[in-house]
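In structure tokens below, several structures.
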Structure 1
């Protein structure tokens, strides 16, 4: 169990352990990488690893169920067309676990993207990471 005074650094899933794709990816790539990592959020980055957006399980469900396009045509569309361009993210700072929990609860989200001062991807915190280590 992590102490209440612990910070973001103890909870972050590093970039090598999370699904992310470059901005030239297609929707099919999102599904493939989600399966590989068994994770609900895929981060979309540019060539410098600057976070551009995310695609979640819920986003995929809405895209597939609301689209008028045939599934195969939809799967080859650019991920840029479907990503959430304004995800909630944290700077790679020393926020307390209580602060992080409040962000999860108040925004009703499961994942928070972690970035550096240049908005480059550093990792993700998943709500289960807090529950497993803190509760």
Structure 2
């Protein structure tokens, strides 16, 4: 893992640990860097704000989830594994999705899934009868 990714992971871990006791909207960048033991400049080198960190954590987790699991034999298997992933990261997702303000994860997830769906799904050229 590169140094950049290790730093991002450290900041993400710090955020998720803080989310155990504090809602996302009450966590500051200063809280994150103090908990991680790094400087504010380090944070801002990697992320624009805490919401950029939240979005990165979601995107990197979703990408890793999809890549490491490959192809599925059924939707049931995919959804079962997705449920397990979400439960393993429950603190983060419950807290991050509870925030509905500007730059919220809900909006990011919608746009992310829309882009993924548009890229990977194609509509049939003839309608089903």
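Work out which structure the value 12, 42, 31, 12, 2, 0 belongs to, where P(r) over Cα pairs in 10 Å bins from 0, in percent was derived from one of 1, 2. Answer for the origin of the read-out: 1.
Look at volume of the Cα convex hull per residue in Å³, for residues 56-103 alone for each of 1, 2: the largest one is in 1.
helix-only ellipticity at 222 nm (-39500 (n - 2.57) for each DSSP H run of 4 or more, over all residues; to 500) was computed and gave -9500; which structure, 1, 2, did it come from? That value comes from structure 1. I have 4.4 for distance in nm of label points 7 Å out along Cα→Cβ at positions 8 and 72, calculated from one of the structures 1, 2. Which structure is it? This value belongs to structure 1. Comparing distance in nm of label points 7 Å out along Cα→Cβ at positions 64 and 112 across structures 1, 2, which is largest? When distance in nm of label points 7 Å out along Cα→Cβ at positions 64 and 112 is computed for each of 1, 2, structure 1 gives the biggest number. Source structure of the calculated read-out (relative contact order in percent (Cα under 8 Å, 6 or more apart), 33) within 1, 2: 1.
Since every read-out is calculated from the coordinates, none of them should be taken as a lab result. What you see is a predicted model, and the numbers here were worked out from it, not measured in a lab. Cβ atoms are built from the backbone, for glycine too; each structure is taken alone.
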